[in-house]
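Listed after this line are the structures, all set down as structure tokens.
FYI, it's all coordinate maths here, none of it is from the lab. On a predicted model such as this, the values are computed, not experimentally measured, just so you know. Cβ atoms are built from the backbone, for glycine too; each structure is taken alone.
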Structure 1
Amino acid sequence: MRDTNLFSDPSLLLTTGFAVALLLSLLLKFWLASRQIRHVARHRGQVPAAFATTITLAAHQKAADYTLAKARLGLLELALGAAVLLGWTLLGGLSALNHGLVAWLGAGMTQQLALLAGFVLISGLLDLPLSLYQTFVLEQRFGFNKMTLQLWLTDLLKSSLMGALIGLPIAALVLWLMGASGGLWWLWAWLFWMGFNLLLLVIYPTLIAPMFNKFTPLEDATLKTRVTALMQRCGFSAKGLFVMDGSKRSAHANAYFTGFGAAKRVVFYDTLLSRLSPAEVDAVLAHELGHFRHRHIVKRIVVMFAMSLAGFALLGWLADQVWFYTGLGVQPNVTGANDALALLLFLLAMPVGSFFIAPIFAQFSRKHEFEADAYAVAQTSGQDLSSALLKLYEDNASTLTPDPLYVAFYYSHPGASERLARMQPATRNA
């Protein structure tokens, strides 16, 4: 009689573990979202006391309504995402696509690339309805969307072509390494992947980003002088100061550094410059400089390198285990390679388990934001940074009353109340 004990069958164990992890993560996400919805709705009627003199009730309620609308859409995304994930894995969607392409193209590199491309294409098509709704209904309702359908379609075409031109050669090389470099293929693939990511940091500002937005040199002489003086005072150099036409897509405002090494650029959204005073822009820029002063970017790159190395090593082992495929609903190829299948299954399954450690990384990110705030207050003015952040919170309709547990899981930046409270001593002394 066959032994059907769960722990004696790795395939059954993986199926059970994956299903349980998916169910638990889905329940946890729904619970967190429901907490966020209840918490924000409960505090919608009154501006928090700390912001009573700076934020109007209308602005506070707009932020609450925007947050609630996004959270409710998020519930639908969660349900659909879980259904699609089950469809690809345990219900046999990926297996059917793979075997259909093998029957059509035969086993080989062409079939494997077609599998990757087919998966990306189908996944993109499944995401389109919600993407359209979010842009042209939700964002439109709250006055943030500035995109026309033509621009949206143009962006989609550009990103798809770029994904094919860059992604397919990279995928082909990784698949070739998986089949040709022996048991340590994962190490060579990791080295290539890290090299490509570093290269992308260099070429993105000058070659890729300008395909989607227009970048013009900062022309405001007064602001340019202030910003340059701040950067010199902080010992930071950049290749240029640029203004990006973010307003053609969205009313949201931002500023950021991009690039790596000598290719670093400072980029301001035009929406940000139209809203903040020169002193407030200085404070926002000082915050970004704080990330570099504390080497947050380098630390994040090191963490990304370490985690990706562990991920490639794990994939290198799993790719040789038949139960890895069968346990996730896929019948592997008997004669051809299964490298593309292994990649896709790994990318599908890993987020299910990694969600449970998300608060750890979110906590580190918020800690970095506090450190960058402290640096900005030391270099500029706590009052200017506080007022700039309040304007950004208001303009981006960011709720002032998020649920604390929701923040712990999802927020890479601290909530407004906690963040501004830490600046109060410096603000009073400014």
Structure 2
Amino acid sequence: MLYALHELQRSLLSPIVTAANVLKETTHSPFNPLRDLPFVRAVGANSELFTRVMQRYHKPSWDIETVEVEGKAVAVHEEIVIDKPFCKLIHFRKDAKFKGPKLLIVAPLSGHFATLLRDTVRTTLAEHDVWVTDWVDAKMVPLSDGQFCLDDYVDYIKEFICSLAPNLNVMSVCQPTVPVLAAISLLASERNPHVPDAMIMMGGPIDARLSPTAVNQFADEHSHQWFTNQMIMRVPQNYPGFSRMVYPGFMQHASFMAMNPDRHLNAHWEFYKHLMQGDQDSAEAHRQFYDEYNAVLDMPAEYYLDTVRIVFQDFLLPKGLWDIREARVDPSAIKKTALFTIEGELDDISGNGQTEAAQALCSGIPKTRRQHLLARGVGHYGIFSGRKFRTMIYPQISKFVHQHVRTKKLAS
């Protein structure tokens, strides 16, 4: 019912948002001779702020057409190489002579679209041949395509790894550190020859019992039944996924905003002041960030509830009690895949130690092929995006990958 009311509200507000957007365009138009007058600027600033708060945000495009390699602009072509109901595996193809080591980036399925990792992709593309998991908004998936649970997520990752092997490296950011570790553990237990050369795990809840954050505490304070009753809704009839049970993106977005309300209010106030001052560069930086941040997707209900229970309430992975299709997830079975765990000192989503916990779980990997980095002065998003990621974290990732490419002898 709440989802339907949310859609009704959006529909009723749509004409007002459209009118405000027209007013904004009129006041900002270079053909408007009055645009620099304080009153006109105020009208334009108020109209744009209202529009941005109330409008719908759709999935952003990747917008990666070239990448600089060895001082040259190299063309990049976006290709869907595996198209599954809940995920599209995208290859950012470059000229063969600029490829570099293969890297599968597993993006989070936790509310935002995979394009949140645009900076991660663009940065790694300079030296690697890159694929990314592009998760599909569950409200766009017809009921006829079935359910999607955490076990299915692990199956997807196993399939992607095997299809891209050999000599593949896997990077997981935040939420997927858990299913990626499970997938590689199962491949190792099966003695599958397609285990990756290296796995890079960044800011994820491998053991959510350590340094609990507000996210962890929220999961601990509410029962699994509460999540089922309060967070799960049915997709309205105006979408292809009509009647599918989901955790709606607008609920997750509200949770994101509630975690740091002062920061978001201050950001919007600063945006308003930039508009009033005519500081278009600062205003555009705000637009670009919130165009991405405000674009959210629905998650399949069964996947969301599995994640809450397995990762944040029962802690089955670190306890050694997680079974997937009757197979025990045993990270100690991993022996040939190098491990690099990365955490941000100021991460308020995955606390310090939660990702590093993979080091102890993966006891079968020689210490010489394991590394951990605590990035000083870096928050959650700074682990995979921004200046500190590009200058401080990524160079160590690149070095690690090149150091641990397996030889044919080792792979055998």
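Could you figure out which one of 1, 2 the value 3.7 for distance in nm of label points 7 Å out along Cα→Cβ at positions 176 and 280 was computed from? Checking each candidate, the match is 2.
Could you tell me which structure in 1, 2 was used to calculate mean count of other Cβ atoms within 10 Å over residues 296-303 as 23.9? Only one of 1, 2 returns 23.9 for mean count of other Cβ atoms within 10 Å over residues 296-303, namely 2. Among candidates 1, 2, the computation of distance in nm of label points 7 Å out along Cα→Cβ at positions 288 and 376 that gave 2.9 used structure 2. Of the structures labelled 1, 2, which one yields 14.2 when mean count of other Cβ atoms within 10 Å over residues 144-151 is computed from its coordinates? Derived from 1, not from the others. Of the structures labelled 1, 2, one was used to calculate distance in nm of label points 7 Å out along Cα→Cβ at positions 8 and 120, giving 3.9. Name it. Derived from 2, not from the others. Here FRET efficiency 1/(1 + (r/R0)^6) of positions 48 and 112 (r between Cβ atoms, R0 = 25 Å, to 0.05) was calculated and came to 0.00; which of the structures 1, 2 was it taken from? Derived from 1, not from the others. Can you say which of 1, 2 returns -22500 when helix-only ellipticity at 222 nm (-39500 (n - 2.57) for each DSSP H run of 4 or more, over all residues; to 500) is computed? Working through the options, I get structure 1. Computing distance in nm of label points 7 Å out along Cα→Cβ at positions 200 and 248 for each of 1, 2, which one ends up highest? Answer by largest value of distance in nm of label points 7 Å out along Cα→Cβ at positions 200 and 248: 2. Quick check on the output: 25 is relative contact order in percent (Cα under 8 Å, 6 or more apart), derived from one of 1, 2. Which one produced it? Attributed to the structure labelled 1.
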